[in-house]
Structure I
Amino acid sequence: MPGQAIAQEVNALIQQAQTAYEAGDLTGAANAWQTVVEQDPDNAFAYAWLGFVLDQSGDAEGAIAAYRQAVELNPEDAVTLNNLGNLLALQGELDESIRFLEQAVEADPEYARAYNNLGISLRQNGQPEEAVEAYRRAIRLDPRYGGVYDNLGVALATLGQLEESVLAHQQAIALGPENPAIAYTNLGVSLFDLGRTEEALEAYQMAIAAAPDYALAYRNLGDLQAAEGNREEAIAAYQQAIALNPQDEVAQEKLEALMEDAPTEESSAQDS
């Protein structure tokens with residue numbers, strides 16, 4: 001029967017796509033998934049996988065289009081809603097990102113990662129109070145989710161709750177975050193803003209030890225050294241930040257101001 005033959009062909013293509021992906025052949029996997037959705041345009045699973053593979057390949061526009069089709073066909077697919085919302089945030093489409101991430105946690109109220117991503121989009125959208133609420137929900141669902149504590153610390157610092165921010169970053173570090181350099185740098189910023197300079201210096205040094213190529217840690221270290229009147233150390237830190245990230249205009253401006261002995265009002269920066 002024709003229908004049975006088409007189904008068999010689609011199943012063979014799905015197997016081909018999965019085999020290609022497992023072999024690291026993203027182009028082959030994407031081509032196979034594209035053929036699947038052409039032959040079976042109502043296959044939400046195939047669109048979700050096509051989006052995922054295209055995202056892995058660096059094709060954000062194609063991934064977003066595939067994810068949109070997937071969630072249109074299956075609006076309860078929390079994982080794909082999360083992936084779509086996260087990718088839209090990376091493209092700066094924060095309002096739409098928040099909308100899809102809210103749908104993700106509605107579809108799966110136990111989805112800690114989606115709450116974390118929702119918090120990130122909310123904070124970047126200028127809604128730190130709502131971000132804190134989302135992060136705390138993620139923590140209640142997964143108390144050992146290290147990355148979300150770091151993100152919580154950044155949001156709390158935005159709200160001026162620096163002591164709580166320090167505790168959140170310390171908890172992130174204790175749990176072993178995916179990127180300890182970011183967590184140590186964020187901890188350093190909150191400590192520095194509290195006037196706990198020696199602890200902030202130690203945090204920045206730990207960040208650099210964890211990731212010697214992390215430019216932001218050097219820039220913030222430069223801020224601390226400049227504030228302490230250590231001009232030469234500040235210059236060296238800013239120069240290293242610029243060497244690692246030549247597009248860092250803030251570090252450039254601070255270095256130039258320091259070389260001229262002029263003050264600068266730019267504050268240290270957190271990351272998440």
Structure II
Amino acid sequence: MRIATWNVNSVKQRLPRLLPWLDQRQPDVVCLQETKLADDAFAELLHDELAARSYEVATHGEATWNGVAILSRVGLEGVARGLDGGPGFPHPEARAVAATCGGIRVVSVYVPNGRTPGSDHYHYKLEWLAALRETVAAAGPEATVVCGDMNIAPADDDVFDPDAYVGQTHVTAAEREALAELQALGLHDVVRERWPGERVFTYWDYRAGMFHQDLGMRIDLVLAGAPVAERVRAAWVDRHARKGKGPSDHAPVIVDLDEAPDGDIGPVVPPPSAPRARRGAKKLPQAR
């Protein structure tokens with residue numbers, strides 16, 4: 001089974017990239033984030049194209065912002081939208097959808113950004129992560145895979161330069177602790193476990209040539225319960241999907257279970273050619 005997760009940053013804008021990517025990579029299960037479409041608009045746009053590719057679809061969307069989806073061609077049962085008892089800002093947002101696909105409980109999540117450390121949105125992010133943890137714990141984490149844009153870099157190795165992120169969200173101790181508490185349920189960060197110590201990013205700002213310089217972050221994760229993690233045969237970032245015309249600012253993450261059609265490739269395909277930036281030499285675009 002091939003499972004993929006991708007923050008498409010508007011499925012409508014990314015349609016010319018998404019459909020050929022599905023045909024090329026042939027994922028069995030796809031978790032999408034930032035679809036930015038209400039459910040009826042998503043169906044109107046994509047139902048026929050996805051049905052022709054044998055995908056069933058579960059969506060939880062809203063117009064303009066947020067939105068998550070699961071595409072599956074190995075079954076789609078027990079669909080649940082949102083988080084039980086989860087917080088809102090001020091109202092509940094379309095940030096989580098879950099379904100059982102091929103015997104695995106798959107959860108597609110788009111974690112709140114947090115905006116500024118200490119802000120109301122930051123506290124909302126932490127509350128949302130706590131609600132996610134409770135939802136996963138209640139469902140049983142062993143046969144669960146949480147996929148998506150976590151908006152947290154788990155460690156300093158997951159950003160191009162920790163100095164550039166001082167005072168920013170995504171790297172604070174409270175965010176990382178909230179992520180660690182989720183993983184403490186028994187969820188494995190399968191990409192990092194397969195590629196310890198490697199430079200692996202999934203997101204690059206559109207501005208300032210960040211992608212071409214490989215100045216990114218690893219914030220799109222696949223967290224799998226032990227029985228699922230033991231089945232992993234490949235785990236990699238499809239950097240090719242971030243190249244070219246009209247890309248998302250995120251690259252898909254692909255995990256192969258039981259067999260690896262492309263071999264045990266990775267961690268980033270194709271690998272970046274830019275050298276690692278010297279610490280302190282580069283800043284974030286908003287900090288320039």
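Bear in mind these aren't lab numbers, they're just calculated from the coordinates by the rules spelled out. Predicted model, so just to flag it, every value in this text is computed and none were measured. Cβ atoms are built from the backbone, for glycine too; each structure is taken alone.
I have 18 for relative contact order in percent (Cα under 8 Å, 6 or more apart), calculated from one of the structures I, II. Which structure is it? The read-out comes from structure II. Taking distance in nm of label points 7 Å out along Cα→Cβ at positions 145 and 185 as the criterion, the largest value within structures I, II is that of I. Between structures I, II, the greatest calculated value of FRET efficiency 1/(1 + (r/R0)^6) of positions 65 and 129 (r between Cβ atoms, R0 = 30 Å, to 0.05) is seen in II. Distance in nm of label points 7 Å out along Cα→Cβ at positions 113 and 257 computed as 4.0: which structure among I, II? Going through each structure in turn, the value belongs to I.
Comparing FRET efficiency 1/(1 + (r/R0)^6) of positions 33 and 241 (r between Cβ atoms, R0 = 30 Å, to 0.05) across structures I, II, the highest figure comes from II.
Taking distance in nm of label points 7 Å out along Cα→Cβ at positions 209 and 233 as the criterion, the highest value among I, II goes to II. Can you spot which of I, II the value 0.10 was calculated from, given it is FRET efficiency 1/(1 + (r/R0)^6) of positions 49 and 137 (r between Cβ atoms, R0 = 25 Å, to 0.05)? Matching structure: II.
With Kirkwood radius over Cα pairs in Å computed over the structures I, II, the top value is the one for I, the highest of the group. Which structure, out of I, II, was helix-only ellipticity at 222 nm (-39500 (n - 2.57) for each DSSP H run of 4 or more, over all residues; to 500) derived from, given a value of -7500? The correct label is II.
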